[in-house]
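Enquirer: Pasting the structures in now, so scroll down.
Each reported figure results from applying straightforward, stated rules to the coordinates on display, with no laboratory input. Quick caveat, the model's predicted, so the values are computed rather than measured. Cβ atoms are built from the backbone, for glycine too; each structure is taken alone.
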Structure I
Amino acid sequence: MVRDKFKPLFERSLREQSQVLAPHVAEVQSTNLRMGLYNSYRNELCVSKDLFIHEYPDHKVLVRIDALTGTTITVKVIG
């Protein structure tokens, strides 16, 4: 049986990188929520570069982050 040779992550296509990293990202996100932290990401609600979703264990919030000061302003509680 021939085993696939190791291929460094950055020599892979974006699709291959996503497939390799997806289970690790999911694990980290679950760990964050169990620890009471939040996950930050962008989706279709983030119509400008300064908008992000903060997902907490019990709710999600649309926030605006000031790039100069790092100040976070809650725009909308999503649920």
Structure II
Amino acid sequence: MIVITRNGRTTSLTGWRALLATVVSFAVAFLLFVMLAVFVLGVAITMSALLILLVPAALVVALLGWIFQAAGTRVQDR
């Protein structure tokens, strides 16, 4: 039995109506959970792909900057 109180008036759902309301509420909750899980998975895949591409690119740029830096800025032995 499902009891709903609205505007001071109480309504009871019993039988097949209660079963239907329960099934619909569980279905909506399940679909929201699935949507959230898919969203989080998409964010995780996107962040992983960005890291896989950007970290090596940053290392290459840093290496090239180290190799081609001006001769006057290098630390020299005295």
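Enquirer: Say we calculate Kirkwood radius over Cα pairs in Å for every structure; which of I, II gives the highest result? Present the calculation step by step, with values, prior to reporting the outcome.
Expert: On the way: I: 15.0; II: 18.8.
Result for Kirkwood radius over Cα pairs in Å over I, II: largest is II.
Enquirer: Can you tell which of I, II yields 4.0 when distance in nm of label points 7 Å out along Cα→Cβ at positions 13 and 61 is derived from it?
Expert: Details: I: 4.0; II: 5.6.
Label of the originating structure: I.
Enquirer: Where does the value 0.8 come from, among I, II, when distance in nm of label points 7 Å out along Cα→Cβ at positions 29 and 53 is the thing being computed?
Expert: Derived from the structure labelled I.
Enquirer: helix-only ellipticity at 222 nm (-39500 (n - 2.57) for each DSSP H run of 4 or more, over all residues; to 500) was computed and gave -9000; which structure, I, II, did it come from?
Expert: Here the read-out was taken from I.
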